[in-house]
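Please find the structures below.
A short reminder: the numbers here are calculations on the coordinates, not readings from a lab. This one's a predicted model, so the numbers in the text were calculated from it and none came from an experiment. Cβ atoms are built from the backbone, for glycine too; each structure is taken alone.
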Structure 1
Amino acid sequence: MQTFEQLLAAWSRERRQDCYAAATRDAVLAVLEKEILRPQDFMLLLSPAATQCLEAMAARAHDLTLRYFGRAVHLFTPLYLSDICTNQCRYCGFNASNTQQRHHLTVEQALSEAKVIAHMGLQHILLLTGDARHVASPQYIGAVAERIKPYFASIGIEVYSMTTEEYAFLVSKGIDAMTMFQETYDPALYEWLHPAGPKRDYAWRLDAPSRAAAAGLRSVGIGALLGLDDFFQDAFCTGLHAWWLQKTYPAVDIGLSVPRMCPHEGSFAVPHPVDDIHFVQYVTALRCFLPRSPITVSSRESAFMRDHLVPLGITRVSAGVSTAVGGRVEQNDNVGQFEIADHRSVAAMQRALADNGYQAVLKDWEDCSVLPQIAPEESSVLCEHGGR
């Protein structure tokens, strides 16, 4: 079986650039008439020529979103467990060389944070940690998941790269989804951006979504951090990666996230800022290329931008977000991983979606093979908020 790294090598940076430069408006319009798109079609939708066709792309993306997702938008929220990290990623607020005070939740503290989230009505949660196995080990993450599982239909992770066996262990503890940002698909740039720490291994991180899918995770999400490399290069590679994962693991739900660089602790000048026009072009191109894939836009983006992207292909949004460890129970003002732009609560997000003709979905999946035993004192919380 061809690995994604081998496929990516076949689509060299130079080949991508040549195809990108040769694109024409007529070629883009011809792509929009196709029912099934190939990688070379996706490339055309990301080209400068496609900016002349944004209205047609938006119409196609809107139609496809309604066809495959209706007017349902899935809500979730992150729970940051630890900001202790051993990496020195130049662009990240968790960089080990940054001097802010660090925080790490115990399992019981994580449960307290989770209960606050459950009271919001959300049934889908995403656990995040820095890359520090000595404190946030797979066993620790598994213990947290096992403890909070009675409150949620789905628990995802956005953590460091793991082995297939470690992902399988987390599946056994109730975790069913993962998100892994490659950050950038350019190996040389990746090496410069990650001067120290375990994350420095480009190939190991690139293969992590495949290992997670092979381990039995129901849902796998990927993305590049837009702004690190030329927009077109990372945008194309992200779509190509999701396309390969869909072909290789057809039983797994393959999703995408579209984060743009935003301010954080420390200093990092964004080398390739992505403007709003290119950002909209990216979302609509992804929807046209991968019509069945969920697409997530986080609270990095403004309320205005998120509201206007939903009709163009976005099917998952976060709400009630805190990027600080212990930010909900203790109301910590410690530094988060990045600054958020959309501070709306779950209720406010529900109202905004309804005002635009969409339905907020708080729960869209549940594993019914094993129903956990819930302590009597906890059952009232679940009943009050639509739990099992």
Structure 2
Amino acid sequence: MLLFIAVANAPWYLWGSASGMVSAHPPGATGWDLVAQSVAIVAIDGRSYPMFAFLFGYGIWQLYRRQYEKGVPEQEARRLLRRRHLWLVAFGAVHALLLWMGDILGAYGLAGLVIAAAFLNRRDITIKIWAWALAAVVFVSALSAVGGAFLMGMFLPPELLDIGEFDMRFAAGESNYALSAAMRFGAWLLLTPAQLLALIIPIAMLIALVAARAGVLEQPENHLPLLRRTAIIGIGVAWLSGGVMALQNAGAFGIPSFYDWAFMGLNSFAGLFGGLGYVAAFALIAARWRRRGTAGPVGNALQALGKRSLSGYLAQSVVFAPLLCAWGFGLGGWLSSWSVFLIAVATWLVTVLLAVVLERAGKRGPAEWALRRLAYPPSPRA
């Protein structure tokens, strides 16, 4: 998950090149740049944040269940969830102000507040109905965008549709840090509720609540048929949609790039399938490790980072922002898609190694420690 997020976020720091209206990838790529873009578009872009949202929603039920098993009163358990989600919004605000306007913690915190308040004790059938209804809204909206683009293409001249180049990396390209911070925070204030209203995150969390109640990820061996279907269908739908987007990005269809927005709704909807498919695929791998009796050194390293996913996510920005932004070393001004892809992978590998060191020392990640200290009531020992 964190590797995918790193690869998805890194192109947003390439402030030295133009960007499209709906994509961070510089247009007109060739060679290895086009390869890197195609891999990201097919398998990663728009698939990472619903995957993260599902796991976040799954964690909401796990935390609530653990409090129940400890005998904590329901209202206190709900207050704990509320504090945790409010602090996540605060973490997101600081993250955006200091480093990265595309922060997702704020959106997940907001969604968590809504989901925990409205759906925590609802029946599974009620949650499923809401998830299907919201998914239908997203799908119909996506189809409407395609239809609208078709009609506009029929009746409007191309010069009215082409808005030219659009700079989506304005904050990364600002050399004055204070001004870039204001830009980042302003963008975050708009993007955070927009991500919630786009509905993909709430849908993923609702599905996660139902899955968490059934213990799908804790006991994957008991849900193998469901996991296989989800992995095959989810990843298949996402990669098929991503393949269409990648071909459009490469200019294979001859459709002008200013029509890209028409594809985005359906591709985002397919990304929900992809996120669920990836989670299912990872659960199948975990089930195989469990049958084998060991995850091996690679699996153990991934688990170490998984336990510290919040720190791992924030650490990416700690590397990317000063290294790539104009107010830092400014490498984003001359790197391209393939080179920033490699930086994303290298950054993720470093976070894996640091997580292993912390795991061996028996320590939490710094962000996990801080969130727990802030969200949980103080104990006499503390």
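Structure notes:
- Once Kirkwood radius over Cα pairs in Å is computed for every structure in 1, 2, the highest value turns out to be that of 2.
- Look at relative contact order in percent (Cα under 8 Å, 6 or more apart) for each of 1, 2: the largest one is in 2.
- Distance in nm of label points 7 Å out along Cα→Cβ at positions 27 and 355 from the coordinates reads 3.7; which among 1, 2: 2
- Comparison of 1, 2 - label where FRET efficiency 1/(1 + (r/R0)^6) of positions 171 and 275 (r between Cβ atoms, R0 = 41 Å, to 0.05) is highest: 2
- At a computed 64 (percent of Cα pairs over 21 Å apart, for residues 99-178 alone), which of 1, 2: 2
- Origin of the derived value -24500 (helix-only ellipticity at 222 nm (-39500 (n - 2.57) for each DSSP H run of 4 or more, over all residues; to 500); candidates 1, 2): 2
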